[in-house]
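Student: Each structure below is given as structure tokens.
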Structure I
Amino acid sequence: MPDQSPIDPSLLEFFDSPVDTPFVIEHVNEEFTSVCPKTGHPDFGRIILRYQPAAVCVELKSLKLYHQSFRNAGIFYEAVTNRMRDDLATAMSPAWMQLITDWKGRGGIRSKIVATYGDVPACWATKLDA
């Protein structure tokens, strides 16, 4: 059965924010995959990362590689979402961050998990799609 050992936050790279004024970044990964730790079947989801940088921004290729490190990990939806939030918040210390995972249906049930860091502005706190 797959485990969480392949997940590698050291793949993440960052660059200095281009401006000092506040702005919002939203990255959407339409092709995220991991593995159900109970069945070993693949899970397919969509990841929305939305944040206001403080000092640094995540570099996109490194974010893609980090997401791909989950591909063979046996991990529940809730753990994926919170692990990503924790890894990114620790590395970037954004002003705020919202990480949303939207999972394809299985057995007629779809799931959406939301994890936040900092004080997410009200206008974004209720926007749960891209």
Structure II
Amino acid sequence: MGNELSKEFSHLDYIAILMVGGKRISFRTIHDDIDVSEVAGKYDGGGHQKAAGCTMSEKAYSQYVEKTFYSEPLKRDAHKNQLNVKESPEGCLYSTRDKQDIFIYEDEEEEWVVEINGKQQKKTFDTFAEAEKIH
């Protein structure tokens, strides 16, 4: 199920499946640059790069149930959110909890540019992943 959800929502880094009755969390990803065993390790769990899990401790419960999103989710811009996705030629827009709008796009020199609240940052990046880490 986790792999199918990852394919359906490929713009997400990973999928967390909560099994409340069994008090477990399962993590899955389809991305080669994401290691969900590191995520599970933060909650005393483990596993493999693309499939891992942990017990639903108080810390994990707080993160994945009580405080699910640390930033505001983006409004859907198209069916299955196909336009506002990572590495999109049109750019990718994030809205943070502290009301910052972060826009990442590729310029003519094929470098990734970051704008925060409409103001272009001086530093450019070779990859989208590097640019995304600024926030």
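Student: When Rg and Dmax of the Cα atoms in Å is computed for each of I, II, which one produces 14.6, 47?
Tutor: Only structure I yields this read-out.
Student: -3500 is what came out when helix-only ellipticity at 222 nm (-39500 (n - 2.57) for each DSSP H run of 4 or more, over all residues; to 500) was calculated for one structure; which of I, II is it?
Tutor: The value was obtained from structure II.
Student: For which of I, II does relative contact order in percent (Cα under 8 Å, 6 or more apart), calculated from the coordinates, equal 12?
Tutor: Comparing all candidates, it corresponds to II.
Every number in this text was worked out from the coordinates using simple rules, so none of it is lab data. This one's a predicted model, so the numbers in the text were calculated from it and none came from an experiment.
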